[in-house]
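Colleague: Read through the structures below before going on.
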Structure I
Amino acid sequence: MATIKTLAEFITERQHEFTYATGELSQLLTSFRLAGKMVNREVNKAGLAEDIIGAAGQENVQGEQQQKLDVYANDLFIRLLRSQGMVCAVASEENDDIVHFDNGGKYVVTMDPLDGSSNIDVNVSIGTIFSIYRRVSTGDKATMADFMQPGTAQVAAGYIIYGSSTMLVYTTGHGVNGFTLDPSIGTFCLSHPNMTTPADGKIYSVNEGNYYDFSEGVRSYIDGCKKQKMSARYIGSLVADFHRNLMKGGIYMYPGTQKAPKGKLRLLYEANPLAMIVEQAGGKATDGTTRILDITPTELHQRCPLFIGSGNMVDAAVKN
């Protein structure tokens with residue numbers, strides 16, 4: 001019988017790959033590990049507990065309707081990140097401004113606490129996306145400069161997907177590893193070591209309802225996918241679409257449109273962390289002209305187009 005390796009054991013074993021002090025990575029990921037298990041519990045109760053599904057009756061800074069579980073997950077992650085002392089500030093898709101902890105921590109976190117939450121009511125996979133940066137400012141509080149770092153400055157990035165099983169996938173720049181939650185013991189166990197994505201795939205993921213608002217080049221690429229009889233797979237939950245394509249090979253696209261030339265997805269909370277993961281798995285991520293990880297942010301809630309997935313497919317998409 002194969003030996004089961006837990007997330008905690010794996011992190012301890014691989015601490016030498018983390019650029020900074022031994023033990024810091026374990027502390028940093030503890031909050032995500034614990035919060036992920038707690039969000040998983042609430043998601044699994046969603047069909048039975050009316051008080052945690054549906055709209056919360058307010059909008060986030062993006063002007064999007066917040067779901068009750070959005071608010072729950074955001075508050076939970078912030079509370080746990082504050083308690084472990086390594087993080088001095090958080091930028092969340094759900095908050096207008098930086099959330100300061102005033103604890104002298106050496107790291108800052110960006111996150112989308114519950115991506116795809118509008119799908120909760122219909123039992124579709126959703127997820128959490130996060131990214132960790134080392135603080136660059138000095139002084140009592142973190143500053144905007146700590147968050148306006150390019151994606152290449154990320155020291156770790158990951159996501160948690162809440163689906164038929166719950167998985168935590170992360171990288172520190174030394175490959176990508178996935179851990180599946182064993183509900184019988186409440187522990188994440190290594191299930192997908194050294195994850196890589198195929199250079200080519202047969203899946204394209206895009207909201208074709210916007211087809212006529214896309215550029216001629218993007219429409220041409222989509223037409224080419226159809227002529228090659230590729231499979232169109234679009235869930236509308238970024239983590240779910242990304243995770244499937246990472247495993248099987250494919251491309252996820254959220255291009256700019258005539259009405260929204262910068263697209264919909266956020267650079268800090270979605271594009272950067274997933275770009276780090278896909279590159280570590282052998283894939284690529286671009287906004288159509290620039291590698292995602294080379295973009296220097298200018299605002300917390302900055303949006304960008306995104307083409308991400310199997311390398312050859314991304315290259316073909318942006319040639320058009």
Structure II
Amino acid sequence: MSLIREVIINKKNNINPVWIMRQAGRYLPEFREIRKNNPDFIKLCLNEKLSSEITLQPLKRFDLDAAIIFSDILMLPYGLNQKVEFKKNLGPILGDLNLDEVSKLDEIDFVKKIYPVYKAINLVSKNKLIKNKTTIGFVGAPWTLLVYMINKQSPKLKLKDNFFKDDFLINRILIILEKFLKVHIKNQIDNGAEIIQIFDSWAGLLNEKDLPNFVFIPTLNLVEYIKSLKIPVICFPKGIKNYKNYCEIVKPDAICIDYEVDPIKISKEIKIPIQGGLDPKILLTDKNNLKKNIIKYLDIFKDHPYIFNLGHGILPDTDPNMMDYLVKTVKDY
């Protein structure tokens with residue numbers, strides 16, 4: 001069994017596997033080389049040969065314990081025929097949502113549209129670099145996808161003032177999302193994903209009172225579905241204040257924490273395996289500072305099942321040598 005699955009399934013606390021969110025991507029010169037010749041991000045995600053190659057790039061450089069497929073949470077709205085494009089310095093821009101069209105969409109047409117993502121997972125899971133390591137698939141949580149689909153851009157730029165006004169639209173989209181997220185998850189697992197991570201990148205936008213309707217219930221439905229397929233699930237509700245409450249309601253197999261929470265409090269309150277926490281900006285400082293902060297997390301969770309990761313994706317300006325140092329420091333602990 002791979003080290004990450006040992007931590008999650010067997011609650012092993014004497015090992016610290018390591019993988020990094022967005023480990024396949026913009027900080028690697030070999031990725032930038034591919035990107036230069038493939039400016040259309042969606043097309044790149046749908047090129048199974050290149051996306052599997054990109055997924056494996058960090059494993060050729062660093063002694064990581066997992067490959068996470070090079071893809072995007074917005075492949076789901078794309079599969080639902082909503083226009084999705086990535087604009088430089090703006091991020092994702094989505095087209096209008098035609099609810100009638102989406103409501104009539106057939107599962108087979110959805111799978112056909114994003115099928116190369118599953119082929120890429122299959123290629124990765126069969127690669128010899130993956131021996132004794134874990135292939136991770138992922139989805140966006142319903143709330144985060146809902147935000148993008150209605151807001152049509154990152155809420156970092158602006159969340160529409162009237163976002164919550166159309167109850168019918170919101171509830172309709174949540175029902176559609178649950179259906180197609182399950183299809184998306186099942187296809188990833190059928191093609192070799194051994195763990196699914198659910199990214200709720202915009203969970204922090206909500207007030208406590210709105211979490212049950214938009215985060216807890218929709219995510220719990222997915223968690224229960226993934227567990228029914230006998231696959232571990234990691235949840236990452238970035239920006240929420242009460243991780244303990246989230247874990248008690250949603251019941252993931254492991255919880256990924258962001259860099260704004262107190263890891264000591266987490267270690268005392270949460271019983272399930274923990275992942276992540278380190279601020280990605282620390283990789284932009286120096287090796288001494290990086291080491292000090294890595295050791296801090298490893299010491300806090302030394303008696304707790306723990307997977308080393310960041311509290312968000314690795315930043316594009318990161319020096320690959322710092323990533324190498326990070327992995328070696330964790331492995332030498």
Structure III
Amino acid sequence: MYLIRGIRNIELYRSKFSEISTVATIGNFDGLHLGHQQILKFMEQEAQKNNLKKLIIFTEPHAQEFFAEAAGLETSKPPRIFPWQEKVRKMKELNVEFAFFLKFNNQLRSMTPEDFLNKILLRLSIKKLIIGDDFRFGANREGDFTLLKEWGSENGIEVSNTETYEIQGERVSSTRIREALTINDFELASKLLGRPFTYSGKVVYGNQLGVQLGIPTANLWLPKNKLPISGVYIVKALLNGRELNGIANMGTRPTVGGESPVLEVHLLNFSENIYGKRLTVEFLKKVRDEKKFENLEALKKQIFKDISTAESYFV
């Protein structure tokens with residue numbers, strides 16, 4: 001998949017792929033859930049029918065994240081289902097040929113709908129544009145489907161929107177998935193995502209506290225973006241095609257004065273060196289919230305209880 005990083009790289013994209021025409025869609029695509037996948041199915045049909053390539057235009061950060069940060073309200077940022085790097089990996093898995101990383105900043109926020117259409121979309125060799133039923137764009141979200149349709153007719157671009165995709169009588173949305181994850185309803189989140197909720201990353205060196213306590217962990221650094229879960233969880237981990245059981249803590253490790261969030265995974269009955277390898281962690285059940293213990297001995301005692309809980313779960 002070819003990734004276009006920002007408006008300034010559109011011309012580089014045009015020069016490299018001048019003969020390519022695309023069917024495109026626009027959105028944030030947090031989670032790439034079943035609603036998003038429905039749009040991608042329509043795109044695939046159009047791509048095959050008209051010899052087009054698929055292009056996803058996605059914004060980063062989420063608009064609500066941008067406004068919260070601009071107002072100095074970090075704690076009010078909405079949680080992410082996953083960071084943008086994971087989003088790109090999922091796009092590759094779904095056979096998307098092109099993606100456009102469109103940075104949401106003051107320039108984009110203040111851009112009129114007409115400028116967005118003519119200075120960005122018109123330069124991307126789009127032949128067909130498919131959007132979600134709730135898509136709005138431009139300053140103050142003034143752009144809508146009617147404006148897109150009119151603009152498309154003037155420029156030879158077919159514009160269509162998709163119907164709401166529902167499960168259990170409710171719209172599938174990133175917000176609904178975040179809410180399910182916040183209350184630890186992993187079954188509902190999986191139904192809406194069309195796959196289990198996971199987090200993946202490379203195993204990195206930590207402060208070696210787990211080794212000192214006799215409880216080695218695989219550490220995965222977490223993004224600055226707030227995730228919708230935190231605490232101790234029973235998990236399954238995928239390592240080079242192998243499925244392993246474990247217990248994991250997602251948080252800042254307050255007992256040892258941690259500040260940056262980390263995902264620490266203790267794999268049951270496992271002792272191999274896996275530094276630098278990619279680990280995909282699936283969350284099955286929450287055990288407890290993260291807490292600050294009086295000392296390391298109290299922490300160690302609780303971790304062994306958590307391990308025992310996980311072992312019982314997998315029996």
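Colleague: Which structure, out of I, II, III, was distance in nm of label points 7 Å out along Cα→Cβ at positions 206 and 230 derived from, given a value of 1.6?
Modeller: Structure of origin is III.
Colleague: A value of 12.6 was computed for mean count of other Cβ atoms within 10 Å over residues 254-261; which of I, II, III is the source structure?
Modeller: Label of the originating structure: III.
Colleague: Can you say which of I, II, III returns 112 when volume of the Cα convex hull per residue in Å³, for residues 102-165 alone is computed?
Modeller: The correct label is I.
Colleague: The value 1.5 for distance in nm of label points 7 Å out along Cα→Cβ at positions 222 and 302 was derived from one model only; which of I, II, III is it?
Modeller: III
Colleague: Of structures I, II, III, which gives 16.0, 51 when Rg and Dmax of the Cα atoms in Å, for residues 126-213 alone is computed from the coordinates?
Modeller: It traces back to II.
Just so you know, all these numbers are worked out from the coordinates, no wet-lab data involved. The shown structure was predicted, so the numbers you read here are calculated from the model rather than taken from an experiment. Cβ atoms are built from the backbone, for glycine too; each structure is taken alone.
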